[in-house]
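Alright, structures below, take your time with them.
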Structure P
Amino acid sequence: MSPSKIICVGRNYADHARELGNEIPVAPLIFLKPPSSVIASGDAIVLPRASQRVEYEGEIGVVIGTRAYRVDESRAATCVRGVVAVNDVTARDLQKADGQWTRAKGFDTFCPLGAEGAAPKTLDELEVITRLNGMERQRATATQMVFSVPRLIAYISSIMTLFPGDVIATGTPAGVGALVPGDVVEVEITGTSRVTNPVRAED
């Protein structure tokens, strides 16, 4: 998968905002991950020497199927082509140090994407599960989001044009945690998409 852009949503689950000591946003909090950060299932997440704490963040990703600009929320779901498991890998220490998140989110290998699966008829049915070394660490559904998928598409498309293949990573629930060399992290969108990656240190 080669999206022209990956638009991510921060603090879109209230429990995750609270676990990091943050306020719940009053409007969607968005940022970008570069296409160069994308890897496939089976590829290694590389822990950069610049960071002392890299964390997994399992997320529901939606893939845009049509050019979209200023889409009304009532028809936003029609813009979704498919669903993809996303791991929004984050250098947490750099995120806190920098204030803005480009470096912390943008390292090569920091955006594992699963194979695209079909979107359900109702986007609220989507569920994300993250496992670290086979142990479940995160589980949440789209109904628990602060801002729904259609709301996110409407909001983001009011700012930038979305193109077919673009991915919106809709935020992570509580349960994020650190990665160390030798770990294997898996993000699953139940019955739809899965991405599994080993973890290694930078050479």
Structure Q
Amino acid sequence: MEFTTTRLEQIAILLADEIKEELAEKQGINEMEQVMRELVKETAGLGLQRAIEQGEERYAEKEVACRCGEQAKFVSKREAVLWTVFGKVDYKRRYYLCAECHQGQSPLDRKYGIVPGQVTQTLSSLLGVLGVEVAFEEASQLAERFLLFRVSDNTVRKQTEGHGNAQAQAEKGWIEKAENEKSLQVRERSLAYRSGRICASMDGAHVPLQHN
């Protein structure tokens, strides 16, 4: 991903000025680094909020289609919360309610795959890795150290168990395919023959294999 150099330089100057003002005469590299981390986190969180809110059309529809087949009407702009790698992000979006089935919806949430009140996939994957490696309490402490905001033990547990269940389902599917004769036959027919030597590693040495 490429960014405009001019804009990056402008942002860098603003951050540098903010650090200078924040630290005054106590400017050491450690203090600069810590303040910069906090500034980047806060700035990125605000930027993400703006980016999400800009996703709605300037002249949004007064009605949107509902799953029940009727039309849901615009009610108001409502606040929602999303937990990201930059911390909690509060944002506002248009909310619609169906008079027939009484189900509410936010097209913006659906557009970006947002589940209000939950964590993003990026944050979920990070917490899942930590939760697998260490105890949930320690994972929570590590997350706070690296991300600069507190994540509860229960949140770490929920994300870790979620990834574990997803992996278990994936492995179950692999096993079912491996035991399915038709699936194996289809896979065997789809594999093209590759000519040439095949090498295997034995005690660090590459040994050519010959197929008769």
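Readers should treat all values here as calculations from the given coordinates under stated rules, not as data from a laboratory. Computed from a predicted structure; not experimentally measured. Cβ atoms are built from the backbone, for glycine too; each structure is taken alone.
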Checklist entry - For which of the structures P, Q does the calculation of distance in nm of label points 7 Å out along Cα→Cβ at positions 8 and 176 return 0.8? => result P
Item to check | Entry that produces 0.85 once FRET efficiency 1/(1 + (r/R0)^6) of positions 104 and 168 (r between Cβ atoms, R0 = 25 Å, to 0.05) is calculated, selected from P, Q | outcome: P
Checklist entry - Thinking only about volume of the Cα convex hull per residue in Å³, which of P, Q has the largest value? => result Q
Checklist outcome for this item: Working back from 35 (relative contact order in percent (Cα under 8 Å, 6 or more apart), computed), options P, Q, answer is structure P
Item to check | For helix-only ellipticity at 222 nm (-39500 (n - 2.57) for each DSSP H run of 4 or more, over all residues; to 500) computed as -17500, the structure of P, Q it came from | outcome: Q
